[in-house]
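Each structure below appears as structure tokens.
Coordinate-derived values only; no laboratory data. Computed from a predicted model, the values in this text were never measured in an experiment. Cβ atoms are built from the backbone, for glycine too; each structure is taken alone.
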Structure P
Amino acid sequence: MMTESLLRPDIGIMARVRFVDGEFVGQQGALLTHYLQIANKNRLFACVFDPTGVDVETGMVSGYVLTRRDGDATERIAKVTLSVPNVIYDQVLSRKYETARKISAKRQYLRKHAVIFNDGYFNKWQVYEWLSEVQELEEHLPKTFRYSLTRLRDYCSLYPVIFIKPVHGSLGRGIIKLIRQEEGWQAMIRLKHSIKETKFTSDCESIHHHFLPRTERQPYLLQEGVALLEVDHRPLDIRVLMQKNERGEWKSTKTYIRLAAKGEFVSNLSSGGEAFAISWLKDELPSTVYQRMRKQVKNLVKMLPDIIEQKAKRTLGEMGLDFGVDQSGQVYLLEINSKPRKNVETTRGTIELVERALERPLLYAMHLYASSHRELRKGV
């Protein structure tokens, strides 16, 4: 292993790292390599590291950098020992992993010795509480409450469609959809690799007791099921990737439609959903409805990132905003994702947008680095 302990990277990309035979592997493998390549292109000293590689006793980090051997033009990934990076981009995509006991002390250490952005995940209920305080957003928020049997009874009497969502869920897993039918209720739950359906012919108490092992194990919330647009009985939503640029300004990097796979009620691409340019909806909607929808989305993406960052009281560099649209063009905020997933390839978008989505967090990291050094100089 190379040792370069006197060096301190400008940027650290913190992730759950799997490194085998000289390359990153697993779900984020190609992304992590790409981040290092983009950093090199921009002449930024970056490393990739796993939080388990942080030694709080020595203040050193075991990580990976892109390098070349003398006289060799081929880049390779090398494992090195470095000082804690100046700025850290949190790309740990597993809630379970980031909250593991072996990680928590190391993350606390990093927070004291580096600037971290997109640290951790959002709590869906907390986000709803933040946004429900903003009057301009009221019409865009489906009615939401913490899950309880009393609230479930209320929802069953008020709405024909109800969603029961895990407060700390991601990728659509664990979401339950209830649909009122003549003979009772149909329940569908999104599991890791499939959907399970159950019929209930009695009152909502039977639904509550059926899912009690889940709702007791982790917090859930109840959400009004809004009658959103579907195409060929496939639900759709709008994903907007918001990121800060090299000046620390929020910008919309990508806006696209996510169309759920057949038989699905969540539109996540990880569950087989398809991505389309937002202009694809022009052929699916009347012009006035399409224009109303575009105007509302435009207004919401201007407001939401700053509101969320101020309420969260932490530094954010990107977020995914998910919107639903009804037949009239009314837009509803369905979810805000603090760690929107990205890919190095695209089948429907442009490679330029892919590159921009990967480059912007690194350029924003350099903005944070420069800003922190200016503050230090002021204090001298």
Structure Q
Amino acid sequence: MRRKCIGLILFMLILTTFSYTTLAQQTLPFELQASSAVLLDYESGQILFSQNGKDEHVPASLVKIMTMYVAMDEIKGGRMSAQDTTRVSERAWRMTGSKMFLEPGEVVTIDQLLSGIAVVSGNDACVALAEAISGSEDVFVGRMNDKARQLGLNLSFVDVHGLSPDNKITAEDIAILVYYYLKDHPGVIDYHKQQSFSYQPRSSSNPIVQSNRNGLLRSFEGADGLKTGHLQVAGFNLVGTAVQNNRRMIGVVLGASSESRREQEMTTLLNYGYRNFDLVNISRLLQDKTTKVFKGRQTEVGLAVATPIISVPKGNEKSVSVGIQTKEVEAPVQAGSQVGVLSIYVEGELNKEVPLLAAQDVARGSWYQVLWQSIKRFFQDLIRTK
């Protein structure tokens, strides 16, 4: 019994380690002129390229991705509407750096603040948004860090705008953050893809029009986001995302030497993904595959995976195979509950490991079925111990 318990514990530990996998080579196919860089395939959730992707870096305005994420959670949860209004504080007005040019006492909508952050990276908009949601920036920063912990990401925030060099990220974790951000809030991309933003402060006779700071929107086919950042200590950072042929890629470039360099390196990164990898649906490899169910109305349950799409190098689509590890489960079984581990191979090399899930519900058996299966199991165990 002790051996079985240890085995089950190890099995569950294995399941928890496969949230994200990387297809990035040990030897990189090229090196970008940046401190760190990562490319993540949105459809498969796989990292296709990682250059110093786990190294800590100062994010600068990339912090604002998390600021918007927490705000979008509020809207999605029904605790706030994009049309709600807030009054601008003097503290928000006094913010330096990038601004949407808020003035103290003005009443603005949450929608305007979100655009002001996404398009023109307004530090004043970040503080106004944080105060509207949590009452103070410090409380809101706590929620940002809570969100990072919930997602299991190595991200640390001390402000909502990124002006402090004490904010910390890694390229891999910011890519995964954007993955979750777009999964949870697909409509948020409409803020990030705006080419410009117009806002008329109370004291101005004309609107102030500012262009989106992400030049990738104007230079790369299918680009629709996402965020720029710059501090002297951080260099020039960029999170870029694009859709080509219904396929989204997410790129991260940290510590480039200039705005033009970060866009050039991002272009190289995104082109690498689109030109060198294809998607394969592995659902067919799980057809008719089952695991045993004890004390259920059925004795077996079908197998599935949450994301049946994988990225493979071009030309290797037909070399995909799988290895299945399952455990017997006891009814009742819920569809989507973990029942094993699926190992996916390309040309015999491990590509990705993901949890295997129950494809259907299996109800508890009748008293007769439960009794009969228990008796049958008793005698099977008795024979095995002899």
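Determine which structure produced the value 1.00 for FRET efficiency 1/(1 + (r/R0)^6) of positions 65 and 161 (r between Cβ atoms, R0 = 35 Å, to 0.05), calculated from the coordinates; the candidates are P, Q. Can you show the working numbers first?
Values: P: 0.10; Q: 1.00.
That value comes from structure Q.
Of structures P, Q, which gives 3.7 when distance in nm of label points 7 Å out along Cα→Cβ at positions 265 and 281 is computed from the coordinates?
Only one of P, Q returns 3.7 for distance in nm of label points 7 Å out along Cα→Cβ at positions 265 and 281, namely Q.
I have 89, 46, 35 for Cα extents along the principal axes in Å, calculated from one of the structures P, Q. Which structure is it?
Only structure Q yields this read-out.
Out of P, Q, which has the highest value for FRET efficiency 1/(1 + (r/R0)^6) of positions 137 and 193 (r between Cβ atoms, R0 = 30 Å, to 0.05)? Can you show the working numbers first?
On the way: P: 0.30; Q: 0.65.
Once FRET efficiency 1/(1 + (r/R0)^6) of positions 137 and 193 (r between Cβ atoms, R0 = 30 Å, to 0.05) is worked out for each structure, Q has the highest.
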